[in-house]
Structure 1
Amino acid sequence: MHRHWLIWNLIPAMWIAWCLYWIISARNAKRTVRRESLASRASHVLPLVVGILLVALPHVPSPLFATRILPRTLATYGIGVALVFLGLAFAVWARRHIGSNWSGTVTVKENHVLICTGPYAWVRHPIYTGLLGAILGSAVARGELRGVWALALCTAAFVSKLRTEERWMRQVFGEAYERYSAAVPALIPLAPR
């Protein structure tokens, strides 16, 4: 019984560990010289929060969300666990690689550096790619229609946020960012640009 409980709680445990790492590592960021407005931040944070709640809550009473679309099996759950693990690991790799340039909001840092190596050589926004992979894994493990809604809302939130980031990076890095954008896809590795 104890092992059964442990298995079915692997995903929440991974998300909690990731959150703790994210909070602790945020202390090492450079000083911010430009930050997005509260309205801009709300435009992507609110759909992200709703999406996360949809997939994280144990039960959602509406058939619009609670309809099962994948079988509730250990295999389905295992695929979800693997996707969550890989997604969070990719996000952590990207967070470690970007180092003190990182911020949870759209910002320009003091002495901001354009990072184009490591996971940033695969996609321009690898933290979002990793988190979307982990959200997909959570949705697969949940196996209900709400996972589709959650993934759609979270994707929309990250696309909204990355558009602002891209605009700012073009202002800061000019032609260097244009070349980087032409060579590396935004979210999906090996995707056509």
Structure 2
Amino acid sequence: MILGITGSIGSGKTTIAKIFSKRHFNRIDADEIGHQIIKNEEIKDKIIKAFGKDVLDKNGEIGRNRLGSVVFNDDKKLKKLDSIMHPLIIEEIKNQIRQIQKKCGGNAKIIVDAPLLLETKAKNLVDKIIVVKCSKENILKRNKNFPKEKIERILKAQMPLNEKLKFADFVVDNNKDSGHLEKQVEKIIKKLNQK
């Protein structure tokens, strides 16, 4: 069983994916994969070529905040970055799924934590989709260490939540406390086990 979990930036996807991993789901983190890929010299060169040296931090590495401020203000640049990164991230998700299934068997429980699950071909890799619902007010409240403008820009660049909800097999409401999240995860697992 492969679950995909998605939602808006800062909606609590990773927190919920971690609750699943405490319940014997193998977690694959698309953001983490992206962070690793960006360190690859070949990819780093492609990104510098596409967006200039302004994206580099003081250590000569790609600064994710710098890159973000370049691409989230320009749809064409965002599409360009996505065309570089998405195929590689999807390939690595496939690779990790294969490794888990090889180690744990074909019926391994896997959760793929991917912000752009629905915008990419990653949705074809999962059996069921969980969409995390969280109000913009709560997203901003819980992500105080990020500038409000940055979160607003990213939210604008992502598929709107009401569109994501159309793809959902399950919806997790993250507008309450963590106890409420745990209960919702238990409910989903119970339903999956009944099938």
Q. 1, 2: which one has distance in nm of label points 7 Å out along Cα→Cβ at positions 10 and 90, as calculated, at 1.9?
A. 1
Q | Ranking 1, 2 by FRET efficiency 1/(1 + (r/R0)^6) of positions 34 and 146 (r between Cβ atoms, R0 = 35 Å, to 0.05), the structure that comes out highest | A | 2
**Q.** For helix-only ellipticity at 222 nm (-39500 (n - 2.57) for each DSSP H run of 4 or more, over all residues; to 500) computed as -16500, the structure of 1, 2 it came from
**A.** 2
Q | When Cα Rg over 2.2 N^0.38 Å, for residues 122-169 alone is computed for each of 1, 2, the largest belongs to | A | 2
Q) A value of 16.0, 46 was derived for Rg and Dmax of the Cα atoms in Å, for residues 50-129 alone; which structure in 1, 2 was it taken from? A) 2
Q) With relative contact order in percent (Cα under 8 Å, 6 or more apart) computed per structure, which member of 1, 2 shows the largest figure? A) 2
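Just so you know, all these numbers are worked out from the coordinates, no wet-lab data involved. Quick caveat, the model's predicted, so the values are computed rather than measured. Cβ atoms are built from the backbone, for glycine too; each structure is taken alone.
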